[in-house]
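K.L.:
Take a look at the structures below.
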Structure I
Amino acid sequence: MAKKEIKKNLEFKNKKAFHDYEILDIYEAGIMLEGSEVKAAREGRVNLKDSFVRIIKNEIFVLNMHITHLSTAHTTYRPNERRDRKLLLHRKEIDKLYSKVTKDGITIVPIKLYFNNKNMLKMQIATARGKKLHDKRDDLKQKTLKRESEQALKNYK
């Protein structure tokens, strides 16, 4: 019997969220998927780049997250690749997020989608505050300075 190769540390990050927002609090949520979407996620067919989170009628949804359908899925059953997907959080957490969004003007952004140690698909969402242009420039400066110093140390040895 041939053993199936298992991919370790399969996670999808939203790098744009870290560039555009200052991350405040992080929450872990389950996600409701249909049929072949979990298999597609295992094959790495997920894109979080333009996705965002909204609270609609006391339920929390991730919108505009792209999961490409599998070619092996049945042709009559192919879920919409950018459909709204419900996130699973406790009522108290949803109420807390709702109060932060409405009162403080804070945004909820998806940060990471990953398989936990029980092999369940989880999503990390965060409350975030938008960065100003000069903050983004400062972050880029710090990142390039750090990279250059690490390269100089590496070349010195």
Structure II
Amino acid sequence: MKKHYDSAVTAAVDYLSYKERTEQQVRIKLREYGFDEKDIDEAIAELADSLLLDDSDYAHCFVQSKLAQKPQSLRSLRSKMKSRKLPDCIIEQELLALPENSDYENAYAESLTFFRCMNPTEGDADIKKLREKLMRRLINHGYCYDDVKSAVRQAEYDFFHPEQE
């Protein structure tokens, strides 16, 4: 059931009340409600002025939230932000703010978790198959081959040779 709103601002605020959204998501929703472009532009400007709508802040919170849940590749984060209709310049700005080696670090963290879950033994004949499975998985998650190769090698070594305290 479509709701009827007296103004585009009211409709946008209602739409934003559930969760933070991007400017483009709000524009699309207001078009669905039947508002004309002039009203939409004015509503967007008013919301931006009142800081209820900020794509840069949205992108920052989105990236931090995703990385807090689990390690992710920059390629994966870029794809997820694009699907939320964020402008390319904001996406790139947010990804550039991440540490330079974050893809390697995230691939390493995923690799170590994988080894801990699978719990192989050092002389296990299936270790090569596990390593290949892990590498395919990480590449499918958007990590580049060089980062995957290095991260898997280091995680495997650290798993089998933990530092002695």
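K.L.:
Thinking only about Rg/Rh (Cα atoms, Kirkwood Rh), which of I, II has the largest value?
P.N.:
II
K.L.:
Continuing with the same structure: Suppose Cα Rg over 2.2 N^0.38 Å, for residues 11-50 alone works out to 1.40; of I, II, which structure was it derived from?
P.N.:
I
K.L.:
Follow-up question, since we're still on this one. Suppose relative contact order in percent (Cα under 8 Å, 6 or more apart) works out to 20; of I, II, which structure was it derived from?
P.N.:
II
K.L.:
Moving to a separate point now. Starting from the value -10000: which structure in I, II was helix-only ellipticity at 222 nm (-39500 (n - 2.57) for each DSSP H run of 4 or more, over all residues; to 500) calculated from?
P.N.:
This value belongs to structure I.
Laboratory data are not the source of any read-out in this text; all were calculated from the coordinates shown. Predicted model only: the values in this text are computed from it and were never measured.
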